[in-house]
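Every number in this text was worked out from the coordinates using simple rules, so none of it is lab data. Note that the coordinates shown come from a computational prediction; the quantities given were computed from them, not determined experimentally.
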Structure I
Amino acid sequence: MEQSPRYDVFQAVADPTRRKLLEMLAGKQLSISTLSKDFSVSRTAITKHLRILESAGLVQSQKVGRERLYRLDAKPLQTVHHWLAFYEHFWEDKLSNLKKVVEKEL
């Protein structure tokens, strides 16, 4: 049996559809049919996106009756947060410089 590819958190959040799915799952469990209502792509496409998110550890699923419910597991997003934190001082420097320029012009 072929094993599905393993995705890391950066690959998983690179896609806007997957980021939207994560937002929708924040604080609640939702079925594929509920999730797919907000997208113009097929239910099959949403299922593929959810598999990628699950492979990256960002989503957990549970079979309940005939449905599969998905929920967010945000723990792996800490990796993204730590990576972005390194660059935060660059943004703060730019904002600080912008503030100085604006205050000079006033």
Structure II
Amino acid sequence: MNKKQIALSLVLADFVALTAYAVYHYSYMGFFEVIFANAVSLQIFVDLVVALAFVMVWMWRDARQRGIAAAPYILLTLGLGSIGPLLYLIRIAGDEPVGASAPDHALA
């Protein structure tokens, strides 16, 4: 595990703990009660949906380039929010960057 993966794992662990705490106290359906409580919380939710939609499109394209399956991370994102992208980032943090190793004939 490299430094990026360790840092991302710490962020993931903290975020999972916060999510578990919130679900424990308010239940998963309690999130939706809070979301629709007023216009401010609804706006924050819509903003999160838009941002995560962009992230899911990026994950899908990036995973296709890397030859890995994006579906598990997309499903986690749809069900658990930022946990999916954090896991995806941990997964790819140890990989060589896409396009970093060019074939020998491309260098000539």
Structure III
Amino acid sequence: MSFGVTFYGCESDTGRFRNYTGLLLLLRSGLMFRTRFFGKEFKIPKEAIRSVYVGKEHRRKKLYQYVMKIDFINRRGEPDSAAFRVPYPKQWMSAIGKTLEVKPVMDLPVEE
């Protein structure tokens, strides 16, 4: 569990770019994000996750920081991606890989 996580939404989201602050939970059944103030929840089931990696862009926008990105299959059966700014991304990626048995988990990039 991590508090103070920023969720940047999914690649498939339409409209303006938004971000939400809240809590990210790693469960045996997948990942769950819950916003701090609005009570909105976003879940990614274990079976839907395809890969976990680090990136600096989301929805074709530069974020100027590293975020943990998760590629998954959404409810419509289409490939999608979600981005989270988490404290200690390396530990999160390791925990996701071990708990959910997700392969490939790609390590943090070498500094540019």
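Quick check for you: by Cα Rg over 2.2 N^0.38 Å, which of I, II, III is greatest? The partial results should precede the final answer.
Details: I: 1.45; II: 1.34; III: 0.99.
Checked I, II, III; max of Cα Rg over 2.2 N^0.38 Å sits with I.
Assuming -25500 is helix-only ellipticity at 222 nm (-39500 (n - 2.57) for each DSSP H run of 4 or more, over all residues; to 500) as calculated from a single structure, say which of I, II, III it is.
It traces back to II.
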